[in-house]
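Given below, in the form of structure tokens, are the structures.
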Structure I
Amino acid sequence: MLLAALLAVSAQGAAQGAAVTGLEQALAAQDSATAALGAWCAARHIADPATIAATPVAGADALPPPDLDDTLHLSDTQPVGYRHVRLSCGGTVLSEAHNWYVAQRLTPEMNATLATTETPFGKVTAPLHFRREPLGAVRGALAGCPATTVLSHRALLRLPSGEPLALVVECYTPQALGLKALG
């Protein structure tokens, strides 16, 4: 009985490790985490349809990183937009994200959509053709991520001109892995 339980735990750990590696590869293949999560959700059959929604998280805002002004090349007159959301596919929360962005580098329509809808940042700003510059990734939780986070990313989104658009911290949940319990 004990051997069977140990084998099940070992198999679960191996499956989780493989799923985290797959999620890392899916995210690395896209400039938009939203697009990557949509494709991942569909491939893992997490929900049908595989539509990603960004639900605001109230009252749990993160402090801006100390290097935010330098990272986003902000002037004293450029206010920073901030969005703290849970990205979900169907009813499954895949990640929690903190996003600091330069509102003046978006269109007025984009700013209004971000302020009034659950449309993900990546979908709203896709017409800007940003590219993602990874700044760091860890298996587990970065500062500001929930303790149960299995994968954390910090990235800078840049416009085609090279100008920074947004700094994101993404915290991927165990549910994002799309694993069914073994045993």
Structure II
Amino acid sequence: MARLPYIDRDDLPEDKQTIFDHIAERRGDPDSGGALPNSFGLLLNSPDAAEAVGALGEYVRWGSPLDPAAREIAILAAAMEMGSDYVWKHHEPVARRVGVRDATIEAIRSGRAPMGLPAKEGVFAQAAREIVRDGTLTDRTFQAIHHLLGAELTVDLVVAVTYYVMLARALGSLGVDLEDGLDSAPGLP
């Protein structure tokens, strides 16, 4: 249950409504008249923080040259490790849209990943697990990611995982609810 109210555009001072408008343009649900996801509706209790969080999220999702499938594998693995229904439910469909295989999604959901995954997919899941569990990467995992991605995209993968760790922790602390119509993800701790 949300610990703070979900903010609508009219709840904001006039000089902060452009922040709402930008977030709604990028993240609003076109099927529901541009409704914001609960994550940003709640974060807008601090419009400037919501703007900053949104800007980094925009880079991670739409600005980074990181392969979207690699990004989504890492995000799902981080969501699984953290037990974040919210991140999982929002990113499982994104993962499917960008071509992540059903077998990969199921391996992550069941906790088997990186076992049973092709090495290229498994290393992204393993990296997310290590970052969530240990706050760092082992030398072996770092070297594998760097070999596959190079320096720039290694940084982008780490930033993607840590962004969703931060977001999941913030939303969990603030009690964000899943939107109507989204059920809890089966198998998440």
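Each reported figure results from applying straightforward, stated rules to the coordinates on display, with no laboratory input. Note that the structure is predicted; figures quoted are calculated from it, not measured. Cβ atoms are built from the backbone, for glycine too; each structure is taken alone.
Each of I, II could give helix-only ellipticity at 222 nm (-39500 (n - 2.57) for each DSSP H run of 4 or more, over all residues; to 500), but the derived value -20500 comes from II. Taking distance in nm of label points 7 Å out along Cα→Cβ at positions 27 and 99 from the coordinates of each of I, II, which one would give 2.7? It must be structure II, since only it matches.
Using relative contact order in percent (Cα under 8 Å, 6 or more apart), single out the structure from I, II with the greatest value.
Structure II gives the largest value of relative contact order in percent (Cα under 8 Å, 6 or more apart) among I, II.
Here Rg/Rh (Cα atoms, Kirkwood Rh) was derived from just one of the structures I, II, and that gives 1.01; the source is I.
Taking distance in nm of label points 7 Å out along Cα→Cβ at positions 115 and 163 as the criterion, which structure among I, II has the greatest value? Max of distance in nm of label points 7 Å out along Cα→Cβ at positions 115 and 163: II.
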